[in-house]
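K.L.:
Please find the structures below.
Every number here is computed from the coordinates shown, using simple stated rules; none is lab data. Bear in mind the structure is a predicted one, so any value in this text is a computation, not a measurement. Cβ atoms are built from the backbone, for glycine too; each structure is taken alone.
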Structure I
Amino acid sequence: MGDRPAPRMMTTLLRLSLALALTGLFTLVPSAAQSPSSGLADLPRACNVDRDAQSCLKQAIRLYEGKKLPKDDLTARRFAAKACAEGAAEGCNFLAAMLEKGIGGPADRPAAERNYRRACSAGYANACYNLGQLFYNEASNDEEVVEARALFAKSCDAKIVDSCNNHAVMLKFGEGGPRDLPAARALFDAACAAGSIDGCTNHGYMLMMGEAGPRDIARAATLLDAACTANAANACDNMGVMLMNSMNGPADFGKAGTLLRKACALGSQSGCFNLGQMLTKGPEPIRDAGAAEAAHQEACRLGHKQACTLTTTPLQPGA
């Protein structure tokens, strides 16, 4: 992820987990051609006989959710395919997600990509975002990484805030194009203001480190504290690091430990590692070899390579 300055006992921020690929599946847009009757029993007829795309989509969603009808992923996938065939971009996006994840039938990446593209080209921004996710998380070549960056930028322009965060991540780390820290910082700020918890976490980190602009510890603390309260693991980790390194007033190892334990419990390998380091190298009264060993083992299990070298029994990352 590139070299960057770090205070004592601090590890670099891990790239944030991106939002789930199924985001936005169930956004319904009323259709002018929709059948006047919207009863449960009428949806299949409106779909199959009247060829009403929105009725097909609604039936697919109801079968998938299993709330008003018995859950039936296989039939839901068929109705999603009908919705797509009848011109509903949301239906193509829904179908693509089911194809990507193997819901209601075998996984089919090429078909998922094709249907995401169809929906994206038709103006359904969530599909652009989902295709970006697919390319970013499962890139088969460099060209897909480049396209993921463009897709995140496109869906960010359509006000999908998670996509703005993801585009900023790629700008920050120079993925799919040149590195641009000032643009990343500005975009994280905008994503945070628009409601992205990950955006607030990342912007808080850049403010804390003074990356691509002035350091602002007070504002960083405000953003990270709020994001941690919303269970953003990396925000809890960074707040813990801030507190144990006296970056926002006197060191508070008690509160730092609470935050790092929360980060670790939420799955942050960095949070587990930093907790282990604090319990190993912190002030004598808080040192706890057994708890430090457990924290390093958990960090190792989550994939932190350095933590694996610090455990009593050598482990492999992810083991």
Structure II
Amino acid sequence: MTRLGRRQYLVTAGAVSVGGLVGGCSSSTDRTPGETLTIGSKGLPESRLLGYLAYEAIGKATDVDPIDEIGFGGSRDNWDALVAGDLDLYWEYTGTHFAVLPPQRTDHPTDPQRLFEAVRADAADAGIRAYPPAPFDNSFVLLADPEWAAQTGVETLSEFARRINAGNTDVRIALGTDFARRPDGWPRIVDTYEVRADSLAALESSILEVPLGLTYQLYRDDRATVVMGYATDPQRSRLGLTLLDDDRDVFPTYNPTPMANADAVPADGPVATVLERLGSQIGGFDTIQRLNGRVAIDGEDPQTVARSFIERIEI
């Protein structure tokens, strides 16, 4: 069955009922569940890798024909398409779902299991089934040049905020564009750690917003002192950056969890069986950081990396 790709979806979603007929093809709710499964993902290397891990695992362990829409778009693109039935599956991070996707909640539970349960309940209200997450937490992080951190004594985000509020402007900050604006990103750091508006204004010319992934390039080019990243980024260890501790627990836990359209993935079917255990089979921080390194640093194809991993485990 022909399915909507990202460009088709974005063009037609506003003009045609996505649950209806598009180009003469019935929606996913009109087909027999299980014959094909359209898998999306976000565009970052880890998201693509997770998408292909599901793609390869389902292809290996079931008779379902996975359809590749890896790199479909951002969180909202994937979520809207999943709810509409034009994607059947993608991975979302629990913290992102809680803070960014409907109903956009605040005051996140600090316990990862309670957070997952809240996300699972919200997803179920939209007809989406959330499966057990992988155990690693890919939270946002702020990372500092180790020499600057040693010279200033800054080890935590509280100390970082106090230094800014004291009028020190000896720091250049590189933020991902999305992180700079999203409610669980830089605005929450500024609010929770009480960075004053006048102190922030004094730093305005020293705060760079760049596409995600370029923050590390700015550090390598000696154009940034503190950069935004993700906890599982392989660049952290390879560049020797110093993690600034989130000592006020600004960020929720970001465990990646498979999200599936409940109409497309029957709870008692073979795909559900795979998804129930895939997260735990991926493993923890060291495993995902190593796999991310093969993609983001060594330049390997994410599907090839995913396939080599799935071939070695029992699905």
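K.L.:
Comparing structures I, II by volume of the Cα convex hull per residue in Å³, for residues 43-162 alone, which one has the largest value? Working shown, then result.
P.N.:
On the way: I: 98; II: 144.
Sorting by volume of the Cα convex hull per residue in Å³, for residues 43-162 alone in descending order puts II first.
K.L.:
Starting from the value 4.7: which structure in I, II was distance in nm of label points 7 Å out along Cα→Cβ at positions 91 and 307 calculated from?
P.N.:
Corresponding structure: I.
K.L.:
In addition: Quick one: helix-only ellipticity at 222 nm (-39500 (n - 2.57) for each DSSP H run of 4 or more, over all residues; to 500) came out at -19000 when computed from one of I, II, so which one is it? Don't skip to the end; give the middle numbers.
P.N.:
Values: I: -19000; II: -12000.
Value -19000 for helix-only ellipticity at 222 nm (-39500 (n - 2.57) for each DSSP H run of 4 or more, over all residues; to 500) corresponds to I out of I, II.
K.L.:
Check the numbers for relative contact order in percent (Cα under 8 Å, 6 or more apart) across I, II and tell me which is largest.
P.N.:
Values: I: 10; II: 27.
That would be structure II.
K.L.:
In terms of percent of Cα pairs over 25 Å apart, which of structures I, II is highest? Present the calculation step by step, with values, prior to reporting the outcome.
P.N.:
Numbers: I: 58; II: 52.
Across I, II, percent of Cα pairs over 25 Å apart peaks for I.
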